[in-house]
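Structures given as C-alpha cells follow.
A short reminder: the numbers here are calculations on the coordinates, not readings from a lab. Keep in mind that what you see is a predicted model, and the values were worked out from it rather than measured. Cβ atoms are built from the backbone, for glycine too; each structure is taken alone.
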Structure 1
Amino acid sequence: MSIKVLIVDDSATARAVLSEILESEPTIHVVGTAADAYIARDKIVELRPDVICLDVEMPRMDGITFLKRLMHYMPIPVVMVSSLTQAGAKTTLDALEAGAVDFVPKPHSHIYDGKEEMRDELISKIKIAAKVHVKQHVLRSLQQANTTSLAETTHKILAIGASTGGTEALKDLLMALPRNGPGTIVVQHMPANFTGPFAERLNGICTMEVREARNGDSITPGVVLIAPGDYHMVVRRSGARYYVEIGSGEKVSGHKPSVDVLFHSVAKIAGANAIGVLLTGMGADGAKGLLAMRHAGAKTIGQDEASCVVYGMPKVAYELGAVEKQLPLHKIANAIVESL
C-alpha cells in the first residue's frame, strides 16, 4: 500500500521538484499539492494524506501556526522542508517543538539543481514519518528546568545520542538534570547550521550551560556540549582532564556526526567513568558504541518503545545487549542521577 503525501509549498518550482522526487519512489504517491495553509486545509479533509511535506515559510498563515492547528485538530505526520540558514534553523526547531516528526534541509543551490542531494533523505524521512503515531497535540505550560543540585559535583561523563524525535527528547531530558549535572556530550543528527541555534535554545531553558562544542572544550560538570553538524566528536584525555576533539572524515553508521564514533571513544577513554544514553531515532547508529561502553563498565540506558517517536536506535541497542536499563523518557534523568 502506497504512502499518500500532500506537498505544501508556496513555490510552484518546489512543489514540482518535490513531487518529482517522491513520485520516483514506487511506495509513495503524491495525492496533491497546496500553495498555502488554507488550500492545504481543504485538501487534507478531501484527500486524507498519510504524511504532509510542509514548507517552513508560508504565505497568509505561517507554517508554525498551521502546524500547531493541524496537530491540535487533525494530527498527521509532518516533515518540514527548511532552508540551510540560521533563521531557517530556528523556525524548524519551532516546528519540531510544535509536533513535526522531522525536517529535510533545502539544498544550498537552487532546489531544482540540488534535487539529487536531497532525494534519498526526503524519501527516507517520508517513509519514517508514515510509521509514526502522532499523538494529538495538547497545549501545555513549559516544563520547568530542574533547579536542584547533586550532593557533590561529579566528574563522570554523560554521553547521549539521538536522532528522529531527539530534539524534544533531549530538551525534556536535559531540563530534568540538576545544574551541576555530569559533564555531558551529545550527538544529535543535524546539519551544520542547526546545531548552534539548537544549543542556544536549550541553554535558555536548562539550568546546565548548553553550547555547541568547540575543538578542545573541557568536559566539566554543569556543561553540555553538542557536536556541531557535519563534524564527528570524540573524547580525549590529558591527565585528569577530559576534553572533546572535533574532526571531519567520512560518515559512520550513515551519519556525521555519528553516535557510534562518540560512544566508542567514550568506551576507550572513560570506561566505567561514563554513562551512555541512547534516545529515539531511526536506524542503528549508537548501538554498537553503546555495547562497547557497557563492555567497558559504563552504565547504559535506552529509551523505551512507548516514549520514542521512532524506536529504532534504542531497539537495535537493546537487542544487541547494549542496554542495561530500558526506561521511559521521563524516568531517564532520575536514573542518571541515581547512578552517580
Structure 2
Amino acid sequence: MPTRRRALFILAALAGLALLSLALALMVGSIAIPISEVFSTLFSCPDSVSAEVVRSLRLPRAMAGFACGGLLALAGALLQVLLRNPLADPYVLGISGGAGVGAILALLLGFGIAGINSAAFLGALGAMLVVFGLAHGDGSWTQTRLLLTGVIVAAGCGAAVALMLSISPDEKLRGMLFWLMGDLSQANDPELVLGVLAAVLLVSLPFARELNLLARGADMAQTLGVQVSRLRLGVYIVASLATAAAVTQAGSIGFIGLIVPHLVRLAVGNDQRLLLPASVLAGGSLLLVADTLARSVLAPQQLPVGVLTALIGVPVFLFLLTRDPQTRR
C-alpha cells in the first residue's frame, strides 16, 4: 500500500477507534445502557433515567476525557521534537508540578471546583514562566538546559505538594490524592478543553514542515531557512498551554504523553503532518478507555484514572524499549 494511502487508512482507523471508545464510554458504567438506547438518547432526546445519565453525566465526562488525552498526547509529541528526546513527556518540564501546587493549595483552603481549576491553571502557567525564564538565562538556551531546569522545578513543586499533604486534615486528603493521581469525575464542562485542543492542533499543523526539519537537528533546520529560536519558543508555549489545560481539567495523568507518540510513530512514521493528528486521536481514545475502566471495574466505586493509564503504560513502554532502537539510546 502506498505510504500516503497507508497513512490515511491509519488516520481513518484511529478516528473509528475514537468513535468506538466514545460509544463504549456512554454504554458502560454502574448502569449498563444498550447502544440502541444511547443513539436514541443522543438524537431524539427522550425523557428517561438513561437519557439523563448519558447526556448529563457520561457524555460531558467522555468528551472532556477525550480532549485531555488528545492534549497530553499532542503535547508529548511536540516536546519530543523540541527536546529531541524520545523520553520527553508533558510533565517533564514541571508544568504538572505547578498545577499540582495550585490545586492542592486550593483544596487545602477549601475552594470549590472553579477555584481549584483556576488555581491549577495559574500554577501551571507560573511553572511554565519560571522554567522558561531560568532556562533562557542570558538569552540562549539548549534542550539540555531546558530539560534540567524543568526537572528541578518539578522536584521543587513535588516537595511543596508533599509539605501541603503532610499538614492537610484527614477529610481532605482523599480528594487531594485523587487529583494527584488523575480524576475525571468532576470534568463536566468539556467545551473549554475541547476548544483548547482544536486551537492547539490548528496552530501546530501549519508548522509541521518546520517541525520535521527541527527533529533532524537545529543546525540543519536553520540552514534550510527555519527560524529555530521562534519555532522553539512557539512549541514550548503551545505544549505548555496544552499540558496546563489537560492537567487543570483532569489532574496528573501519566504515560499518555509518553507512550502514545511512540506507538503512533511506529505506525505512521515521524512526519508531523500525520503524527500530530494521529496522536490526538490515539491519546483521546486511550484516556477514554482507561476512564471507562476506572469507573466500571469496581462500580459504583471509582478508581483514579491515572492509576489505569500507568498500569497500561508501563508494560507498553517496556515493550517499546525492546522494539524501538531510538528509545534505548
Have a look at 1, 2 and say which one yields 31 for relative contact order in percent (Cα under 8 Å, 6 or more apart), as calculated. 2
Among the shown structures 1, 2, from which was the value 2.6 of distance in nm of label points 7 Å out along Cα→Cβ at positions 81 and 313 calculated? 1
If distance in nm of label points 7 Å out along Cα→Cβ at positions 161 and 225 comes out at 4.4 when worked out from the coordinates, which of 1, 2 was used? 2
Origin of the value 123, where volume of the Cα convex hull per residue in Å³ was derived from one of 1, 2: 1
Top of 1, 2 by mean count of other Cβ atoms within 10 Å over residues 57-64, largest first: 2
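Out of 1, 2, which structure matches -11000 when helix-only ellipticity at 222 nm (-39500 (n - 2.57) for each DSSP H run of 4 or more, over all residues; to 500) is calculated?
Considering all the candidates, the number was obtained from 1.
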